[in-house]
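See the structures that follow.
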Structure 1
Amino acid sequence: MPLVTRWIKSGFIAAFLLLCTHPAFATQADADALVAQLNLKATQHHLANSSVWQALLHATTTHSNISDQNFLLSLPSFSLAAELQHTLVFLYSGDTSHVCRFPARYVWLRQQLAAPELPLDDCPDVIEFRRKAPLDEIALVFASERIAEPASMLGHAFLKLTGKNAEGLSVSHAITFYTDANTLNLPKLLFDSMVIGKQGYFSLTPYAEQQQRYVDEEQRNLWEYTLALSGDQTELIGLHLLELKQTKLTYFFQKYNCATVLNFILAVSGKNIATHDWILTPNDLIKHAQHAGLISETRVITPSRWLFLNLSQQVGAAQRDALIKQVKLGTASEYIAQQTGDSAYLNLELARAYNQYAYLTQQLEQQRWHENEVSLSKLKQQRFAALSLSNNNRYDPVNTPADSQITVSSLYDHNGAAMSLTLLPVSHTLHDDNRAYANESSLQLFATTLKIPTRSQQIELDQLTIFEMQSLLPYDAITGGAASRFRLAIEPQKDQQLLLHRVFAMSGGYGLSQRVTDDIDAYALLGGGISYTSARGFFYTTLESGAIIREVWDMKSALLLTRTDRQFAANSHYYTANLNQAKFLTPDTSISFSWQRDFNQSQQQHRVALSFKQLF
């Protein structure tokens, strides 16, 4: 039987004509007939199992990350198939304004099912969104980490929407998903964001405001990845953003964060982007987009402090100091104009970087800053228009190491031989290859170490690092810099007799880090902490100094000497010396040897370990 005849006999054409001529339908029976036909066709094409449908629902095959009943029509009995059926009923049961609630679902279903057209262009939110944020191009943006701040310790990802407005001017807006993390109560923040969830927010702001915040105010690198999307894919993502704008979202750090949300949004494009990760970080998101072939172009916006420090290393201290003097006098452009060769261009960019940084840190008045910027920009246009600074791909998030790791160790201490297993769900340690980051740092969330003594063969919890951050930002006489550490953990600590006790501890430290050479960082920290046992709590102090040495043949050494006072008694103290030598076999695997000695005037203990680490 011809296809047209089958459609006529099934009543599909009749229902379609009724919908086009009378949005409310002639009868409910006509609407029901249309929905039945669409559901049958959807079932035949297995649309409920489509990766795009799952992405539109922010769902896996079994559950959705969204629990808002205004978003999931099939609750409390959610399934992909049930949600598709409910959506078709919602869209085509008579009230054509329902399309305004799910414009992206409608557009995709209409494409897949050749379904009747609904008045999408009449929706107020669609009209307003297209007016405020015209959408011709989408870029994925990554703001680099600020490891000293828990809310931004893994970086942040958001979207940049670019298009021409009614006046023909190109405008850009930022779409970002976030939660309120303005609190000094870190334990509560971790509990709320990982256990009970926090309210998630979507914001639409001019992109220039976000750029100023991240680059100028917070001095973070901003990586822009232009996405390779067709016009239809771009439109579908934009309409899906409207659906999310009307939805109540709950933020969970480990399963529904800015990266998770954007990963689902990008999957709406139909590109083969992975949507299942243990804990998805912004770095993972960038790598997913790269592997899916979504990235067509990369651009980095570098903060003035970072650019100033890097260019200073290239031109030398004497030239740097001379340029600083000229910038302050307002004669930098004249000074550089007298120079020749490639060094003149580097000096120009260094002068511009310092001019911006000095203004942002209130070391330069606005008028002098503006005059310098005008004259230096004019000089660049006249003499160096064809030149630009190249990106260091080493710092590109696409090339950073994986964010999770597992370590297996064979160790020997005063209690005998043992095996240990450490699982770090998120981020890295000082012993890892941190060359892809701007400075040496450590960030650990829920790192768990299990120990199995050879004699007892019983598994015991050695330590649980709930949260730890350590940043060794090298000090610079002009731009400053500091070393800092904060740790919240269940960990082993020792008393005056070097007997081990496992305690709940919160500790921290602050000091200075110095880049002795390009490959050696030395640092010192003064700190302390509060520990709790089942019987009591106590306050202790620490003084530590160390060095990080980045060596040839992909090796790295970490040296540390710590004095701990008053840990279990007023007059107690002991020292800890530690050496870790790592060899990076591949970007994702390494082996290491560590030696530790704890000692005081009357006691000493040693510990050695050989470890294998796998990043994933």
Structure 2
Amino acid sequence: MEYDHITGGTFLERSNRFIARAEILRNGEKMTETVHVKNTGRCQELFVPGAEIYLEKSANGNRKTVYDLVGVRKGDVLVNVDSAAPNAVVKEWLESGGFAEDVTLVRPETVYASSRFDFYVEAGERRIFIEVKGVTLEKQGIALFPDAPSERALRHVEELIRAKEEGYESCILFVIQMKGVSRFEPNAQTQPEFADALIRAKEAGVRILAYDCLVSENSLRLDKPVPVVLDVERQKLFCIARPLLAWYDLCRRKLPWREEPTPYRVWVSEIMLQQTRVEAVKPYFERFMERLPDIAALAAVEEDELLKLWEGLGYYSRARNLRKAARQIMELYGGRMPADCGALQKLSGIGSYTAGAIASIAFGLPEPAVDGNVLRVLARLLEDGEDISDPAVKKKAEERLRPVMPKDRPGDFNQALMELGAVVCLPNGAPKCAQCPWRDLCGANCSGTQAEYPKKSAKKPRRIENRTILVLRDYQRAAIRKRPTKGLLAGMYEFPSLEGHASQQEVLDWLKDQGVHALRIERLPDSKHVFTHIEWHMIGYAVRVDELELMVADRSLLFVRPEETQERYPIPSAFGAYAQYLNIRTGKENIENGTGKENMKNRTGRKSMKDGAGEERTES
């Protein structure tokens, strides 16, 4: 197709969908002209002040706007923006045999059901409906449609599917009104429903074609086919946010850190929730916030008190890194947590997941937060057989999620994903699929393969360590000692112990070497404690001695009244099975019995300690 009267100009501004102002040369002078925009789409990336444009003079002399805006130059590419042009060039193409050589009928604007398709074509015995869509949006060499949500375009695709089911051939033809694109994709970020509809249309047998165009200032011609990419995985991801957030709004759990999501509260809760159940964290979080309500208080707390607050949660290096990061924030950011994902990851103990959670929930930034729950959910959704223990798989998940995060609710999106994995998409092959907002999207649910995902390489067997725990006491005190400042349970307090499983006689001999005499010795029940990479298989003895002060050979020992451990000395739950023989409760038991807050009042500090590993669970 060709234009008869083309004038060049410069784009100034767009008043509304139909009207723009342009500067043109008339009789050698620059004039400002009000022009008609022949494309009611968004076109924001094209209609920018100063852009070189092309205008066609209207044949209707009575019109208020003399010119129609039909072309815009974007860099080196000339883009036709005339919304009537695609149908015109397709009509020429159909009539010239471009679609089929034996075409006998080309009828524009043909009604079918509740739609009006652009063309009805007959070629031999074939009856064909064709819907044409002009494409002017290009990003990084990819042509995209639509540039704004279009219910009309969505309805056309649905009607093409129906026509195909009723025996017609159906085709949707995307006319890319420019050259230089590498492929066509549906714009799933703008309208995921349209992208999903195209996938369904292709599965139903609807032909989906895309052609680019030769464009000049005064002509447009359909040229060559362009690859159409309907990435099922990618399009599926663009469809997840809306049903997920609707489910989350109805079903989310009420959690203390969600009700007041300040950066500090989000940070502390996320660190506590690592490797720990939500219900177990709740009382710890409330006690922690009462004692250390802000970053300054956390930075100033003495480490023994911090560990006492953490006692029973395990993985004690988390608590130490919290304090270390708080001090970094005080020094580098004046006590205010940085609202930047990169800066957050430079703080001690904060990785990509925690940084993403803080950035999205507390600061509203579109940063993904991918944990084990999210990896499991995505693996089932996409039937992804990659090993989720591989860091590269986590990185890939972050890259998949970032473009599909809703910009207005990134924090809720991340929390909804985690919530879905925590309460619906459960591990070990037992998901509650009937309650899932993605039950119709999820590949594993549709194929019944939930139990096969996620894939995860087998862990190395834990190392077994045999230990003999000694509960030593005299008439008023008990013996404890501080563990080394590095390694497992670093800086925590424990009962004296011997390597291996010692006999009663071996224990008596050891006591004799320490300079004390056993008045009574009693074998205690066995206990097992499981760490991430180690298992302690413990036996124990309760030993009453005449005077603990005589034990001078082991200078690491402290002799304390049992009740002091409730207030001053953090004892890990690894020793819970033996602490009860001194009427000592470990941190978890204190929380469960409601004594934790009272015991933390009027605390005095202790020396600082370095990082170590922590606990996972105890069996006894």
Structure 3
Amino acid sequence: MIGANRMSEGENAVSDSIPLVVHATHEAGAKVGGIGSVLDGILSAKSYNEKVGRTILAGPMFGLDPAQMERLSDPAQGVQIRYSSLHGIFYGVSESVQQALREVEQIYQVALLYGLRQFGDAAHEVLLVDASAPHMGLADSFRYFLWENYGLESHRYSHDQEYNLYITIAQPLFSGLKALGVDSGLAPHERVIIAHEWLGLPVAFAAQLNEPEQWRTIFYAHEAATARLLVEGHEGHDTRFYNALLRARESHLPLDTVFGDQGAFFKHAIVRQAVHCDAIFAVGDAVREELRFLGGAFANCRIDLVYNGIRAEEITAAEQEGSKGRLQDYCMALTGFRPDFVFTHVARMVLSKALWRDVLVMRHLDRLLESEGKKAALLVLATSAPAGREPAQVRSWESEYGWPVGHRGDNGDLVGEEAPFFFDDVEPFNHSASSSRIIFVNQFGWNRDRCGARMPAAMAFGDIRRGSDLEFGQSIYEPFGIAQIEPLNFGALSCVSSACGCIGFVQQAAEDLIQQGLLPAEKNGGPSEGGILLPHGGAMGPVFADRTFPVVVADYIGLTEEQAPESPQDALAIGRETRRRVEARSASVAAQVIFERLPRSREEKAELTRVGSALASSMSWEKVVEASLLPGLFRVCSP
């Protein structure tokens, strides 16, 4: 079994292209969340498509879910089906391939779908497996292989449907790839399987079972699942976890020693086996540290940083003002005042997004805005029901009680985590604030049809990005945070927490711009020499302290000298009260910095747009693919 330290720093790829890359991911058939955004960025990048000959996405299909099956067959979703026994489509492949795919279906008692999926200007192949009624004997044989070779005790996790699914589809997916003849005539270093998160790892293991040493494999860590569990599962959240990590790192103690055995958590168990891959990629500095914290082979193996990118887009001042104007018009219709500043937060309605921190910062901002005679509105776009409400329902609530300014919890309006956020945080704030309001829009689809008659007819989702003055994203756990920094491109400020994985990339991009003369070194104090914010080791670089820099970091990890733990065990004692005291202090500081940096003139807005656009260009997906992803792939594929 090849380990993650296979390639040395000095080795270079001999070839200038890679014939085959397989992306094993749960978002192979359709974009669902963050990994889908990453795939969109990578697979549409010109540099990727110039260097990779053939790309196949491999993942699950849910034949018993009518909504998902309808989405797959909808031409608007970008999947062109060439073969699918569930859809009765066979004409898109040759007779020999049809026969090979049917044999896989018969052996494993599954259904396969093969087709093409569009990513920008590029079309890539897709192979999906439905395992609604699989051959359990073969699935159990694969589980035995995982125990025998990796010590993975599948019987401990047999109660978990998600674990069972991704273990069960691994063998038929690999056999389906072979049936397509994807690797015919290729040497081991010419074919790569990238396992996106733990869900893709079983496919990499299936390759190692069926054809040992014949494939290169990469684990692409989009998070560290154990870290997320520990951060979200304790009221000390990021304040507790990352201080424990820092103290443990000083003493070279692994996670299980500090937090106890995590073997009951199947994601922890399977990710620990990623060291059997040829390389490991991490989306941010924090994820890399969290993986090293797992101990064992992770402690010293090579982990490449492959940051997420953002889309760089040019915008005129008129377009920017038009978008903001529509947001202001909407706020006027909802609140009765036209805000000077429009703040936004677009997020999933989950604990990790820490929406309560936005409210803490807004309390301080409200008083600062009042002192200057300014007004602001924060539009929070988040929902526990991604499919959304029916437009007729929204119009009825809008007419009856002023949705989305008003909400109810007994009629299907507020569901799940929406209710406590609105009743405990938003509503009390709006009752006491004098110069600002928080508007909680719990409905995706940012247009009049989906969000009611008071939304401007010309409004589109792009407006919430192009017209925002500030995007919040103060998560307790955030492996990268694409959404938090996307609006930088349009002259917005971005307020992120010190746990946000994008900080390292922002700092790297800023220092590159200083070197290029696009950011003035005399204002920013030159490149940083201390690393970046906790938990990555060191003090924040001076670029973040400059008044014109558009990224504001609220540090919810750093503790005062009196609060700082001396050992990992001391850090474990950090609970809700300590974390809330840290939040109160940091929210006040963040609010002051935001207030100072908000643009008061067109000239200041233009300068923020210039700097933000330069940062976005330096952090684009093309730059990520060229500077990080492809070099990592070529190292792995060196003969």
Work out which structure the value 1.9 belongs to, where distance in nm of label points 7 Å out along Cα→Cβ at positions 399 and 519 was derived from one of 1, 2, 3.
1
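Looking at volume of the Cα convex hull per residue in Å³, point out which structure of 1, 2, 3 has the largest value. Before the final figure, lay out the partial values.
On the way: 1: 206; 2: 193; 3: 160.
Evaluating volume of the Cα convex hull per residue in Å³ on every structure, the highest lands on 1.
Here, each number is a calculation from the coordinates, and none is a lab measurement. Values in this document were obtained by computation on a predicted structure and should not be read as measured data. Cβ atoms are built from the backbone, for glycine too; each structure is taken alone.
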